[in-house]
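Heads up, there are several structures right after this.
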Structure 1
Amino acid sequence: MKSKLLIQNLKCGGCENTIVNKISSIKGVGEVAVNHQEASVAFKYSSPETLLVVKETLSKLGYPILGEKNHLGKKATSYVSCAIGRMQK
């Protein structure tokens, strides 16, 4: 199955790198593509449970799905995730 999610707090290539690395490591997920200009994440997944894990992982990284609460803690977490992604390039 394929999915494309619109997410919050996606700012740059560092964010993209973090998301690709983390989401690609989830069992049952493949072909991850992130576009910070669209603020979207596209990927293939194997089951509805896998999709839930992806959404939870994005939220924990500071990139909640559009429409989900985006409190200050999530925004701060996204800056840390972004910095990590920049260092891993």
Structure 2
Amino acid sequence: MSFSITVEERDVAFLDDDKNILNTLERENIESHFHCRDGFCGACRCRLKKGTVEYKQFPLAFIGDNEILTCCSYPTSDIIIEIDIYA
């Protein structure tokens, strides 16, 4: 099943081959911070404005309310996220 990710007023499809949200953003050339790609550093943190995600392995980096780590999460519904590339 494919879910839609809305970011920067763009709708992109999450594909099973993407494995995580960060891979979808990269495939679509949407700029996003990242470092470790394993949920340790928190550099890919963004705001989840709508929808739900899951983690194959829960991240060790702190995530606040309405925040997700794109490197290790995948959508379980259509989602809307906000990336602050200047943070």
Structure 3
Amino acid sequence: MKHKPKNITKGDWDAVESPPLSDEMLSRMKPVRSGHTGIPARLRGPQNTSVKVPISIRLSPDVIGFFKSQGRGWQTKINNVLHEYIRSHD
């Protein structure tokens, strides 16, 4: 695993000593499913119908920079600003 999961403390992460796998160990490895046939197939639940339409739009670099600097959800914030514009111009 390249990155530490958020639910594990740095101390716990650093305390784990995992030796590299030898060629012999790698040659004995098998998929888990081959030894445990009772594991059900991974299924996704029912998907919601998308309410948004994907488009391509050209915006000024400063506009994109402003919203991206706000972090995750920047596209939703742009959508909210456009909704507010619609409401104010009815």
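Annotations
- At a computed 16.4 (mean count of other Cβ atoms within 10 Å over residues 50-57), which of 1, 2, 3: 1
- Structure from which 69, 35, 24 was derived, Cα extents along the principal axes in Å, options 1, 2, 3: 3
- Ranking 1, 2, 3 by mean count of other Cβ atoms within 10 Å over residues 42-49, the structure that comes out highest: 2
- If helix-only ellipticity at 222 nm (-39500 (n - 2.57) for each DSSP H run of 4 or more, over all residues; to 500) is computed and equals -11500, the structure in 1, 2, 3: 3
Computed from the coordinates by the stated procedures, all read-outs in this text should not be read as laboratory data. Bear in mind that the values here come from a model prediction, so they are computed numbers and not experimental data. Cβ atoms are built from the backbone, for glycine too; each structure is taken alone.
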